[in-house]
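Following this line, the structures themselves.
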Structure P
Amino acid sequence: MRGPYDLSLVEGSITTPHDMARIQKIRRASKFLVAIGACATAGGIQALRNFTQVEKYIPLVYARPEYIHTLEKSSPIAGQVAVDFELRGCPINKTQLLELVSAFLQGRRPNIHPYSVCWECKMRGNICVMVAHGIPCLGPVTHAGCGALCPTYHRGCYGCFGPKETPNPASLSARLRVLGVPEDDLVRLYRTFNAEAEPFRQESTVHE
């Protein structure tokens, strides 16, 4: 691997020994390292295996499991090396990406707002799907960036951009219980694209 690099953008979670060695090399060769996307910032869908024993599933998926070399858990980039910034989303927001690159070129911190999807709903004039229609929605605890795509089409937020700063998932879960969401569904609600993000991971375990 050549270098050095002023800015490295890294996608994907750390799931294999090869991933581990490679991200360490990238970190050493980079002045700044930014994790982009849900896999890089929160382990991604593959982090669902962290809630079980991956060894049980390898023989069910692969014809020659002896060739599979994987780590016990799937982890975000920041779980293995120092990260200078995390850009969330599945997928990421291209406007946020341009702002991020521009900020590092100019030597300043990226101006990416920490508010929730609810703010984006208000900006679009959306009626709250949870209040008006009783639809379960992770918008109050999810980082903005999607433009409130799902609520705009009368669906609840799936949490694609991960937890916002200082979320309160316990309070949201209490409200979702009032709407009749069972415990099993609460677990699944928090375990999607950002299952290993700490606030979502902790809240999901409460409902097991």
Structure Q
Amino acid sequence: MSSITNLDRRLYLDVNSFARHTSFAHAFMREFALYGGVVLLAILLLVAYFRARKGDDPKKTVDTVLWAGAGTLIALGLNQPLSHLVGRVRPYNAIRGVEVLVPRANDFTFPSDHATVAGAVIVGLLLADLPTGLVATALGLFLAFARVYVGAHYPGDVIGGLIFGGLIVIVLRPIGMAIISRITDLIARSPLKILIFHKTKAPDSGVGTAA
């Protein structure tokens, strides 16, 4: 067993010990780790979208927010074959007697799906809308910690997920933004332009004022 793997295991056991002694937080951490964190990140994407429609350059900022969402879905989709390729078993299937607060799964653990989503949303929103991006950073990092706290992942799994999700959003951004821009150009020339431009905001692109 490598020194990095040993360190990852020790850190997991340290967090697991902390979880054993903080039973008052179990219910909250369980719900946050399973659903709450992802739901809050999705809400932040919506908040950023509505903020973008009221910005000085709504077409550009909406495109950037839409890429944050699309890039997150792509990162999650790519993470599935990657985790099967790596084939790292869940910590509770490798270590006996650990505290596990969520239903046990038999899929692989590296990189973490939840952390991949968090990393993608964090980077996507930091590039699109700094205020919501900073909130996403706090929520996303806490979600990563929660996945270790509930016993579902090693720390290395969530770190890997955060990095992988963020990298996908950055690396594929030029292609993704080009495709999204073409789509929103068409929308901006249609009666659906209200999806991009707030009704009180006149677009700067010459497409026409939203009704």
Structure R
Amino acid sequence: MPERRESPAAQRNREPILAVLREHLPSRARVLELASGSGEHGVHFARAMPGWRWQPSDTADSALASIAAWRRHEHQAGRGDNLLAPVALDVTAGWPETWQGTEFDAVVALNLIHISPWHLTTALMQQAGDHLGEGGVLFLYGPYRRDGRHTSASNEAFDRDLQARNPAWGIRDLEKVEAEAAANGLIREAIVDMPANNLSVIFRRRTGQTG
């Protein structure tokens, strides 16, 4: 299947990310993954946790084709019944009409908010606040600045590279992300140090909170 893309970074970080997800998500959950890329994370997580109904999504046709090819590969191996067909989803454009009234147990965004303009983060928090069920989880993974500073020299260099590629991109201040989440009823529950100077940041929609 030539459409199937492979990401060395996804292969390196999938186990550490899975370990954190297992700690914060129930064994049975409906999960939306944003910017799924090659689709390898979704394949790995759905295979490891058959009780998770995993919905991959992306905006790029090449990514959607790769995800679909990985899903076919899983089905041919007799796996992947809980890995749903990918959907084209732009968070800034709102939820699909067919999803109105749908609630997810978790929304997962890996390496997204630093490779996108800030208004995507604003839209993401609004959508998560609206479409997560009570107690639902927003899981973010990637590099962050903390207390106005980079956490490593490599992250500082990466930030310069991102902004050279697109001035609207860049490593975000964690405190600013937390404030945007809180404004949408999402309370930071945990921060987990990850390999390669990344963080897993877990927000939860508290009972009684509204988006």
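Each reported figure results from applying straightforward, stated rules to the coordinates on display, with no laboratory input. As the structure is a computational prediction, the values presented were derived from the model and not from experiment. Cβ atoms are built from the backbone, for glycine too; each structure is taken alone.
If mean count of other Cβ atoms within 10 Å over residues 53-60 computes to 16.5, which of P, Q, R did it come from?
Attributed to the structure labelled Q.
Work out the source of 39, 17, 12 here, i.e. which of P, Q, R gives that when semi-axes √(5λ) of the Cα gyration tensor in Å is computed. Going through each structure in turn, the value belongs to Q. When mean count of other Cβ atoms within 10 Å over residues 61-68 is computed for each of P, Q, R, the one that comes out at 24.8 is Q.
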